[in-house]
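None of the figures in this text is laboratory data; all of them are computed from the coordinates on show. None of the values given here were measured: they were computed from a predicted structure. Cβ atoms are built from the backbone, for glycine too; each structure is taken alone.
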Structure P
Amino acid sequence: MKWDFLKADTAPRLPPSARAVVIMAAIGAITGLISSIPSPLPEIRLDEDGFLLNAEGVPLHAGIAFGAGIGFSMWLWVTRDLGRCFLTMAVVLIGWLAAVNTANDMYQALVGSELFGTVPGAKANREVLGLLLGGIGGGAVGAGLTAFGTGIPAEPIRRTKSWILVVVVGTALGALLYPAADLNALPLLFIPWQALVAAAVAFGLTRA
């Protein structure tokens, strides 16, 4: 097997669409598994009760892993410009942090509201709705910034039909936050979200 495609002086080239989608889905599944490892670090915020950077269940290394996976795929198939690949990684990481904080803010706002009144079960209903809407909102933000980041080196992703698919997939899969939180099993969110968003990026790169 030849490994010339890994050499820095070899022009990157995209594989056929189906193969690219499978490879990117595998990369996303691997980064999703890494993301599911609880953080050994304490909770970190930019300020008290402010922007969340790290928590045990939503670790900073999750964004780093996913960003690195997407950045590597850009280097492998799109450009050997390391600067643009690292910029992609940075934007995807920012997208992860923005998604986490969007989901958390939406959840806290709904749980702290008076929606459904004070009838029995109202708080539980607010929590369910907060997880669903927070997950969807966070998924949309994370996927949107992932599409933006990959569009920096990859012109095909800038086409509406390409980036909109990434956003739609990420938004829909964000709803998995509810079952993941309910079962205390965040891999149910991280693995499919990262795998299928990465696959959507690959499809956008290779579609005509």
Structure Q
Amino acid sequence: MSNELAPSDPARFGLTTFSSLLPVREHIVGEDPGSFQGFHDGIMQSLAPVTPYESVIAENLVAIEWELIQHRRMRDAGLRKIIGDAICDAVVKKEKAAHDDALDEAWDSHVESGGTEDDWEAPFSFDRDDAAVKGRDLATRAISREDVEFAAACDEIDAMGIEVVELMGEAYRSSSVTVRKHEEKLQELERRRREVKRDFDALQKARPVEAEVIEL
């Protein structure tokens, strides 16, 4: 005895496909082109709805799962920006400290040569823009998908006396409003997913039962 049924023919309901029950989904900027369709087809094949209503509920599940993925991507992008800004600031601070040390050495040399404050002229100035460029470069490499480049960037950060794990932890602790909004949305979507999946499972259990005739 089984409650597994063969999928209904959409033509019985005047449809070409069950997916035509819902509006065509438009592309959203920021998504990987073409990724949704493969995701959709894989999940729908796994859920295997056999009636129009099951298809609608299954489509809801697909939409929720996809939205979960997108909110995780957006949250992670926000965290990467926070971490990147922290790395950039750390590099600028390091460059400024190196500049100040060099300036102190130049001053000491000036004094040793008999110079005074009246005839002192700083031999160089701090280029904050150049330091920021170096910071952004390191921050970019710190989120590289290339393992070697990423590892090298982490080593550079570690050499600056910054724990990469602390950077990540600080990003979570001081996350922006946008990041927190995504965290809240993820919790809401996970709750909705459980509810909709429960409804879908109930529909499947309520399917007509196919029985085999047993000859006595």
Structure R
Amino acid sequence: MNLFEETSDWETKLEPILQVYKGRKHPLEYKSTYQLMIMVILSAQDSDANINKIAPDFFTKYPNLTSIQKTDLETLMQSISKVRNYPSKAKWILDISKMLQNDNSIPLTMKELTSLKGIGRKSANVIMRETGQPAEGIIADLHVIRVAPRIGIISENKDGNKVEKDLMQALPKSIWSEIGMAISFLGREICRPKPKCEECLLKNICRYYEMQFN
């Protein structure tokens, strides 16, 4: 039987990874919504591991948005100079600090978050998921972009926004808040660029596995 010629009940098929990964904290080691927002901005086109490494010193120097307002762009750039695209990110963070004024003003809706410089839909989805907000989309990071088409949920596409849109059409809203990170964790741990298929909880429903091994 070819599972992929039928209308797929993806909520049921993806349940094994939801059971394992649901509620697992994002790999960014944040301690507040302020830290989460800053680290999400810094992590774009960079690794979570690198951001976790520079974060303690950064947050010692800048414990909140108010403290960032008091610095200048050059000094802020020096604090994140080991981060990819740090000149732009420093400017975005400084602009956000001046716009929001304090940590209590950090927005938690898709519309408001994506109005801030340096925060696109993927970043907003991460912030909303980690702070327990109702999902308005699905996290589509580089792991999801690789893994979701492999499984067979959607067609391959390198555009994160298109991947998110396709996933939102394919999956019920009831799992939007958790499924993005569940697929991401699967991609980080099992479905690597060179996948460890025999260890995968989804191998029985996976298009890639079916094509490779059946």
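In table form, for the structure just shown:
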read-out: Among P, Q, R, structure where relative contact order in percent (Cα under 8 Å, 6 or more apart) as derived comes to 27; value: P
read-out: Computed 16.4 for mean count of other Cβ atoms within 10 Å over residues 94-101 - originating structure among P, Q, R; value: R
read-out: Ranking P, Q, R by distance in nm of label points 7 Å out along Cα→Cβ at positions 86 and 174, the structure that comes out highest; value: R
